Structure 1
Amino acid sequence: MREIDFYYLWVLFSQTRDAIVKVRERELQSYGISERHSQLLFIIKLIGRDATPAGIARWLFREPHSISEILNRMEKQGLIRKVKDLKRKNQVRIEITEKGEDQYRRSFIPRNIPDTFSKLSEGEQRQFIAILMKLRETAIEDISARLEVPLPPMEGQ
C-alpha cells in the first residue's frame, strides 16, 4: 500500500467511528446523558469498587486531568460521587450515585449500535473484533506503554 492509501484507511476508520458515535449520541439525548458520560458510567461499573480517576484514564487512553474534568461535571450532575480512599489518603474512589445508576440502566443497552453491527455477519463480526484487537495492541505498543487496560468480558467467554 502507498502512504496515501494508509491515510485514506485512517480517514475512513475515523469517519466510521465518528459516525457511529454520532448515532449513539443521538440515541442517548433522549435519556439526557452524553455518550462520554455513558461510557464512563460503564467503565466505573466494570472496574467496581476500585475505580479511580487514574484507573479510568488508563481504560480510555486519556490523561488523568482530562478524566478528572469530566468526573467533576458528572459529580455536579449527581451521577457520581468521589469518596476518599481510606487505605490511600491522597486518593479518591469513584462511586455511582442512585441517579447515575438510573442513567446507566437506561442508557446501557444501545438500540442503534446493534443495528449498525448487524450489517456484518457473525463471522465478519468475529473477524472485525480480531482486526480491532490487533490494531489496539499495535497502538498500545506504539505509545510505548504496556498499559493494563482490561476489556469488558464478551458474552459467552
Structure 2
Amino acid sequence: IKAITEHRIRITEQYVGYLSNMCQLGDGRSILFWEDCWMQEGGIRAIAPSIFEHVPVRIRKRRTVAEALLNKAWIRDISGALGVQAIREYLKLWSLLQNAGCNPSEQDVICWKWDSSGQYSSKSAYRALFLGRVPFQSAPIWKSLAPPRC
C-alpha cells in the first residue's frame, strides 16, 4: 500500500482490507489489534464492523495485539452506546478472543496474502486488483451497424 500512496493513487477504505497483509501472531508487539488481519476469521473490521466503529481512531492506530489481550484491554477501547448489532458482534468477538494468546518466544510474521510464498510482488498486487473481474467482449461495440453517411 505504501507504493500506491507514493504515487498518489486514491484508494478507498473498502479496498484497504482487500489489499491488506495477513499476520501470523507471535509476541503480538508489531501487529495492530484493531487494524490488522491477524485472526483466522479475518480482521476485526470485517468480523465486527459495528464494534470497530465504536473504537476511536487514535486507539485503532496504536493498540497492539499484545496490549489488547493483556487483561482484556480491548474492551476498554470500545466507547459509546452499543446497538443490538454491535452487542451481537461484541459477543462473537468475545468468544473468538477467549483462546487467543501471544507467544512471547516468537516474533510476529507479516505475510502478503496474494502470493503463495507470502512475499509481496508488484505482479501479485496487480493480479489482486483484477481478481474477480468479468471478461467483456468490447470489439462489437466499436463496429457500427448503421450505414455510413454520405
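Bear in mind that the values in this text are calculations on the coordinates, not laboratory data. Since we're looking at a predicted model, the values are computed, not measured. Cβ atoms are built from the backbone, for glycine too; each structure is taken alone.
Work out relative contact order in percent (Cα under 8 Å, 6 or more apart) for each of structures 1, 2, then name the structure with the largest result. If you can, show how the numbers build up before the last one.
Working: 1: 23; 2: 28.
Going through 1, 2 one by one, relative contact order in percent (Cα under 8 Å, 6 or more apart) peaks for structure 2.
Among the shown structures 1, 2, from which was the value 19.5 of mean count of other Cβ atoms within 10 Å over residues 26-33 calculated? Could you put the intermediate results ahead of the total?
Values: 1: 14.4; 2: 19.5.
It traces back to 2.
Tell me which of 1, 2 gives 18.1 when you compute Kirkwood radius over Cα pairs in Å. Write out the running numbers ahead of the final one.
Numbers: 1: 17.7; 2: 18.1.
Matching structure: 2.
For structures 1, 2, which has the highest computed value of mean count of other Cβ atoms within 10 Å over residues 74-81? Numbers along the way, then the final one.
Values: 1: 17.5; 2: 13.2.
When mean count of other Cβ atoms within 10 Å over residues 74-81 is calculated for 1, 2, structure 1 comes out on top.
Quick check on the output: -8500 is helix-only ellipticity at 222 nm (-39500 (n - 2.57) for each DSSP H run of 4 or more, over all residues; to 500), derived from one of 1, 2. Which one produced it? Numbers along the way, then the final one.
Working: 1: -20500; 2: -8500.
Answer by label: 2.
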